[in-house]
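The structures considered in this document are given below.
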Structure I
Amino acid sequence: MLVQSNMLPLGTLAPAFRLPDMNDQGAIKTFLELSGVRGTWVMFLCNHCPFVKHIQSELVACAKTYLAQGVGVIAISSNDVEAFPDDAPEAMTQEAQDQGYPFPYLYDVSQATAREYQAACTPDFYVFDDAHRCVYRGRFDASTPRNDTPITGQDLRSALDCLLAETAIDAHQVPSMGCNIKWKVEG
């Protein structure tokens with residue numbers, strides 16, 4: 001199902017987490033240890049989403065650019081793996097290797113982290129400043145699998161560039177759009 005971001009309020013303090021990193025043999029990682037000295041980019045991804053697959057190459061290139069400039073980059077998968085086994089931890093490890101993820105790929109088995117971030121879709125993007133306050137939540141760029149718009153990462157890159165330049169980030173931010181997070185069925 002196609003959904004948009006919930007748009008976490010700007011200024012929100014980054015929710016803490018303690019999650020296994022499937023790109024590092026399941027080692028437990030926290031927001032504080034993964035945050036960057038100049039800011040932190042958190043994203044919710046999954047392996048099977050066509051919206052994630054559509055931007056994946058540019059996403060990896062973008063991450064490498066900003067990691068080199070002191071921005072922490074964190075990916076989290078929160079999907080129900082019983083219903084969507086393509087997103088299971090072993091598959092996450094393989095995906096991270098196959099795509100050359102230069103960032104941790106964390107597994108949110110309880111889905112509590114996704115709820116705390118108010119994540120709604122994959123991909124869903126957040127940028128936090130060096131004080132861990134939300135300064136951007138929105139889309140990567142205007143490209144989707146259904147249009148011919150080039151994949152540039154323009155919206156996210158603009159926010160990260162402003163963060164690094166210590167200039168104001170435009171408060172008009174367009175929600176990300178993608179597959180809904182696959183929530184576990186209660187009961």
Structure II
Amino acid sequence: MRISLYFILSLFIFQSCSSGEEEKLVTVENNFSLSLPKFLKEVDDLNAAASLQYQSGIKEFYVLVLDESKDEVHAGINENNLAEIYENNIEGYSKLIVENFQQGLAEPDFSETIDTIINGLPAKLTSVKGIVEDIEIFYSLGVYEGEENYFQVLTWTLESRKDKYKSKMKKILCSMKDLKKGEAI
């Protein structure tokens with residue numbers, strides 16, 4: 001009896017540990033897709049404007065996506081006389097996002113921004129650690145220029161768990177696909 005109980009317990013522990021490595025592909029309204037760890041669950045209370053919101057409260061790991069029409073962003077920049085500060089391209093959009101994000105953090109410390117192409121999309125990737133309500137948080141942020149939209153993919157966790165989740169965050173950011181663009185590279 002002890003052997004079979006030990007075997008069952010070992011199998012359960014092995015499955016629990018390995019289940020965090022599995023992924024699921026999430027598609028939002030035939031607009032974009034993202035690959036997420038299976039341990040994340042869909043929620044609707046992280047950000048009212050987000051088109052995708054997932055979390056694991058136990059693991060303190062969160063992901064959200066904001067997408068905005070390029071035409072609306074460009075019109076907003078022009079209407080608010082901000083064209084001299086923010087260009088109507090991914091450079092300007094990224095600068096706007098980072099500056100707004102920075103205002104919400106105490107002691108923000110940004111990494112260098114990496115300019116790259118992800119699945120055919122011009123992208124800017126950065127990370128930041130900062131303090132929100134006396135809690136040290138680590139964020140990884142991807143800003144992408146799609147066919148019709150700009151996308152922001154934001155992942156975060158506690159600063160103390162950064163090393164544990166940093167590779168998962170990077171994998172999420174590198175999985176972004178604009179489904180309106182046609183085929184992804």
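In table form, for the structure just shown:
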{"item": "Highest-scoring label, criterion being percent of Cα pairs over 23 Å apart, for residues 36-139 alone, among I, II", "result": "II"}
{"item": "Structure with the greatest value (metric relative contact order in percent (Cα under 8 Å, 6 or more apart), set I, II)", "result": "I"}
{"item": "Read-out mean count of other Cβ atoms within 10 Å over residues 124-131, computed value 21.8, structure in I, II", "result": "I"}
{"item": "Structures I, II, by distance in nm of label points 7 Å out along Cα→Cβ at positions 52 and 172: label with the highest value", "result": "I"}
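Laboratory data are not the source of any read-out in this text; all were calculated from the coordinates shown. In this text, all values refer to a predicted model and were calculated from it rather than measured experimentally. Cβ atoms are built from the backbone, for glycine too; each structure is taken alone.
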